[in-house]
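J.: What follows are several structures.
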Structure P
Amino acid sequence: MRIAAVSSDGKLINQHFGQARDFYIFDIMNEGYKFLGIRTGKPFCSGGEHDDGELYNAVDLISDCDYLLAVQVGHGAQKELKNHGIMVKITRGIFKDCLYAFYKELETEGLIERKGA
């Protein structure tokens, strides 16, 4: 399962999807998660104004991901993400903590197998 997370500093999930430039990509597996790299795009939301072309580019940039972790995602962006099969998880905090909590949530929901199962 592939995750994109937005961050302004590479340490915290701390950005609105529309204001993000960098997308930190992780694979979540039965044994935890693995950092794959950073993808850089262009923010599409500025002061309430939206650039639909840049929204589409941002979604295309993470189109191989199953989930997006962000502090906030607007309704139009959520719809576009969902149309591409990307689910949204609203969260904030240190990458390690957020990814661990998300991993445990997926495990509880049976979306990944428990370690050693």
Structure Q
Amino acid sequence: MKETEREALKTKSWQARLKGKMRDAIRYCEMIEDKDAYSYKNLGDIYYFVGNLSKSIDSLEKCIEMNSDFIMAHYWLGIAYYHRGNFEKAIENCEALLSKNPDSKIAHYNLGRAYYLNYN
């Protein structure tokens, strides 16, 4: 797949997402061959929004494998694990995010929520 085709699909996916057409956004993302970290992160977000936590987690894990510094992938992965009830993994990802962005108020908030639910 040519880079221009890949970028066109990313753009179509993003536009569909902005219009609330999540199924179309997923379809465009899935069509991308040789996905990069951004494509997996976008796919993970969209799967989260449609309630498919398993696919969201799988996509976000792939993103982080490709680029462990992708802050927002850690954010969404922590959220997905939180909503799945896996508070230890949610904590792990909040801490990873905070190691890269210690001033993230939302990460501190989510970390606190995960700790509370994990230990109570």
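A short reminder: the numbers here are calculations on the coordinates, not readings from a lab. Just so it is clear, the structure is predicted and the values come from calculations on it, not from any experiment. Cβ atoms are built from the backbone, for glycine too; each structure is taken alone.
J.: For which of the structures P, Q does the calculation of relative contact order in percent (Cα under 8 Å, 6 or more apart) return 15?
T.: The correct label is Q.
J.: Quick check: 48, 25, 21 is what I get for Cα extents along the principal axes in Å, calculated from one of P, Q. Which structure matches?
T.: Q
J.: To which of P, Q does the computed value 21, 12, 10 (semi-axes √(5λ) of the Cα gyration tensor in Å, for residues 32-79 alone) belong?
T.: The read-out comes from structure P.
J.: For distance in nm of label points 7 Å out along Cα→Cβ at positions 72 and 96, which structure out of P, Q has the highest calculated value?
T.: P
J.: Taking distance in nm of label points 7 Å out along Cα→Cβ at positions 40 and 104 from the coordinates of each of P, Q, which one would give 1.7?
T.: This value belongs to structure Q.
J.: Computing helix-only ellipticity at 222 nm (-39500 (n - 2.57) for each DSSP H run of 4 or more, over all residues; to 500) gives -25500 for which of P, Q?
T.: It traces back to Q.
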